[in-house]
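See the structures that follow.
Since every read-out is calculated from the coordinates, none of them should be taken as a lab result. Please read all numbers here as calculations on a predicted model, not as lab measurements. Cβ atoms are built from the backbone, for glycine too; each structure is taken alone.
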Structure I
Amino acid sequence: MSSAEERFERAYRAAEAGRYDEAEALYREEVEAGNTTAAYNLAELLTRLEGREADAEAACHAAVAAGDPDAWALLGWLLEEQDGRLPQAEDAWRAAVDADVEDARSGLTRVLLTMERYAEAEATVREALELGEEEAILLFVGVLVAQGRRDAVEPELQALVASGVPGAEAALNGWRRAGD
């Protein structure tokens with residue numbers, strides 16, 4: 001194992017053990033050496049640290065610049081959940097969608113739903129369903145309910161079950177139980 005690999009492994013172990021200052025320093029060394037994965041891991045580490053939102057945001061941008069498109073999703077989540085900066089979160093999630101990042105459409109749907117842009121949220125979550133994104137089925141129900149279309153939930157879920165959409169049957173059963 002090279003010294004760079006050792007440093008990266010030490011950084012990972014330090015982060016897992018809660019030694020965040022040590023992990024941050026080691027990840028920063030790896031980022032300086034051009035390690036794209038370390039750039040993402042540094043950004044992810046910083047999102048977990050209270051009061052470090054600005055550093056985390058800068059690290060997300062640096063990870064994207066280093067060539068890790070998954071950092072768009074991390075940035076979307078950071079802006080959405082930690083800062084509440086929904087227009088910027090939307091931009092980040094759209095970039096993640098454009099980069100074909102896994103589950104990005106679900107993230108964009110959450111933001112659009114929160115912004116009460118229901119038609120866009122529905123179109124986006126339908127794309128997420130087609131791609132089999134894990135969170136999409138629950139978001140789909142949320143979009144329909146937010147639009148005041150509770151009566152459409154069960155038939156829509158039945159159609160998704162018939163189409164073989166993962167999680168649709170469990171969502172349908174849960175919906176039926178909740179209605180009882």
Structure II
Amino acid sequence: MNRTTVMPKGDRIRKMATNSLKMRMYMLKSLPMGALAGLKVAEIDKAHAVVTVPYKPLNKNPFRSMYFAVLSMAAELSSGILAMALVADAPVPVSMLVFNMQASFTKKARTLIRFECADGEKIEAAINESIESGEGKTVDVSTTGYDTSGDVVATFQFTWTFKPKLKIPKKSYHESNTYL
């Protein structure tokens with residue numbers, strides 16, 4: 001009898017993210033603008049992720065550089081794909097949402113841009129704290145975009161919030177009407 005091991009859900013997400021065809025299908029369904037922009041997850045593990053975005057006519061602004069919203073999508077995905085996989089690894093369902101974003105642009109983006117986020121451990125700690133406390137927790141993560149020369153073109157700081165999904169039992173009609 002053959003025994004097959006079930007791959008943890010977070011590992012399946014990491015594997016899917018680096019498979020060009022599967023990730024493209026996922027993005028067409030869930031992140032269509034990311035698919036149009038050409039976002040690709042180049043690397044991912046539990047600690048870091050790298051997302052690339054090409055410089056192409058669709059991604060350009062009138063100033064002959066990459067549009068800031070395209071850079072923002074790639075930056076968010078570099079931290080978001082880490083968070084998605086780590087949430088999938090959690091023992092209970094956890095919701096996640098970007099709470100805040102700040103960005104700094106230091107050079108015109110005119111080549112393929114590579115966003116690197118290495119805050120997986122911080123994200124995992126926030127998820128675990130939220131599960132232990134049952135409350136929402138936030139974590140600040142950063143991601144940096146580099147051009148093909150290795151120069152920094154942008155840095156982003158995202159505040160992610162994580163909260164365990166608790167199922168609240170419905171009260172009966174008589175329990176909800178305290179004046180009865």
Q: For helix-only ellipticity at 222 nm (-39500 (n - 2.57) for each DSSP H run of 4 or more, over all residues; to 500), the calculated result is -23000, so let me know which of I, II that is.
A: I
Q. Upon calculation of volume of the Cα convex hull per residue in Å³ from the atomic coordinates, which of the structures I, II produces 141?
A. I
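Please state which of the structures I, II yields 5.7 when distance in nm of label points 7 Å out along Cα→Cβ at positions 38 and 158 is computed from it.
Structure I accounts for this read-out.
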**Q.** Comparison of I, II by FRET efficiency 1/(1 + (r/R0)^6) of positions 22 and 62 (r between Cβ atoms, R0 = 41 Å, to 0.05) - largest value held by
**A.** I
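Can you rank I, II by distance in nm of label points 7 Å out along Cα→Cβ at positions 86 and 110 and just name the one with the largest value?
II
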Q) From I, II, which structure was relative contact order in percent (Cα under 8 Å, 6 or more apart) = 21 calculated on? A) II
